[in-house]
Structure P
Amino acid sequence: MIRWRFPKRSQELEIMDDLQCRGEVVRRTLRELDFINQWLGGNAITLGVVRQLLSQFPDRPLRILDAGCGSGDMLRRMAILARRSGRKIQLIGVDANPHIVEMARKDSEGYPEISFLTLDIFSEEFRNIRADILTGTLFFHHFDNQQLQRFFRQLDEQIALAVVINDLHRHPLAYYSIRWLTRWFSSSPMVQFDAPLSVLRGFNRSEWESITAGTGWRSLHIRWRWAFRWLVILRRNAVAS
């Protein structure tokens, strides 16, 4: 029985958390999730901040690390954004599922500015990566609060400019809406199971304030965005809007 107010983050695992999941069901799931993110405007949240950062550092060839890159759709959109503005950019997608990374690599063959790594974000190899910006879109709800606090403290040593987080607001309307939409319009059992559960694993504002407290970043920006997303930006200097 799911409580109406969802006072705590769910700890139940999604099917996508199985790092050995593979095959056509995963490809179909990633395609549907990419469509949902684009259709509901979620992609525009991350891309808007990246566009702003590109304009703020016009003479710097930025290196962007995308954690939990999934299909690589967000990386390809960032690459197109940079190309349109004539900017040089290096994009690195990281995902812990080797089968998903292989799919993303094949789908991004026309984007030489994008590379992919199969890594756990808590691994020593990942800790050794340096970048200007880290993005994470619908990724951080897969981890508990303590893991995220540790991770954001770690990023203080890895990321030079900003961390851009775009993740779910745990809200009854979001939960029941996505449950209805996926039941009627999704052909993927994984999407039907994972999408509503993702909302239950999402965040409220006070949780983001607690998670990011004491992580070492000078500037913290938290803003609610449609459709039931939190935009969280950690920066070295002035807050981006």
Structure Q
Amino acid sequence: MEHRTPDIYGGKDPRDVAAYSLAEAARYLKIPPTTLRPWVAGRKYPRQQNTGYFSRLITTSEDHPPRLSFNNLVEAYVLRALRAQHGVSIDAVRKAINFAQKSYHIKRLLLSPELRTEAGDLLLEKYGELVNLTKSGQLAMKKILEAHLKRVEWDQAARPTRLYPFSTGDPIDGRKIIVIDARLAFGRPIIFRRRISTAAIVDRIDAGESVDAIAADYELERGEVEEAIVYERAA
């Protein structure tokens, strides 16, 4: 008799399924929740005569409250990279994204590997114009974006499949020890080599177990356990 694996996602691509609360997504991406919320839910803000509204940049899989999918997580991750080191209005980012999307007919540029090519260059050029960013500033920003994009894997259909988040937010760090994959551990961060949850490791550390004991138990290297701890506890 043929054995079939149960379809726990109801026929949906797991990358599109709402899987993360706003607080979880913010923690996994090392983004303050107060920063992430307007990106996915929009916000009102006071104006001289009335109230303005900031429209969201990322359309979540579920609203009220917002819950993010893996694809939303990648979009927020790329948006974070675009905003790195530049405390400017997010409206400039929105305009630059819309401009690049219209020019290259890409529906969701933040999910596209095209960010590595001409579409990404056009985006950064337009962004630089909008915020008066110098040429050297644009080049530095391009390097930051490239470092972040190297940590996203895409499939043959040009859809993201895996995200290797930074442990400390340092774009120079090239290690890929921790992964978020919608098809593994329900999209929770794991040590990729052994598929061990980073949260489970930290729970055992907080319970009083040693790094060496946990490494031996899971057949991990000491550095992998330490990476999980840094990732889970990094602000």
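Below, the figures for the structure above:
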item: Comparison of P, Q - label where mean count of other Cβ atoms within 10 Å over residues 41-48 is highest; result: P
item: Ranking P, Q by FRET efficiency 1/(1 + (r/R0)^6) of positions 57 and 225 (r between Cβ atoms, R0 = 41 Å, to 0.05), the structure that comes out highest; result: P
item: Parent structure of the calculated result 2.2, given that distance in nm of label points 7 Å out along Cα→Cβ at positions 105 and 145 is the read-out and P, Q the choices; result: Q
item: Computed 19.2, 71 for Rg and Dmax of the Cα atoms in Å - originating structure among P, Q; result: Q
item: Among P, Q, which structure scores highest (criterion: relative contact order in percent (Cα under 8 Å, 6 or more apart)); result: P
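No value in this document is a laboratory result; all are computed from the given coordinates. Computed from a predicted model, the values in this text were never measured in an experiment. Cβ atoms are built from the backbone, for glycine too; each structure is taken alone.
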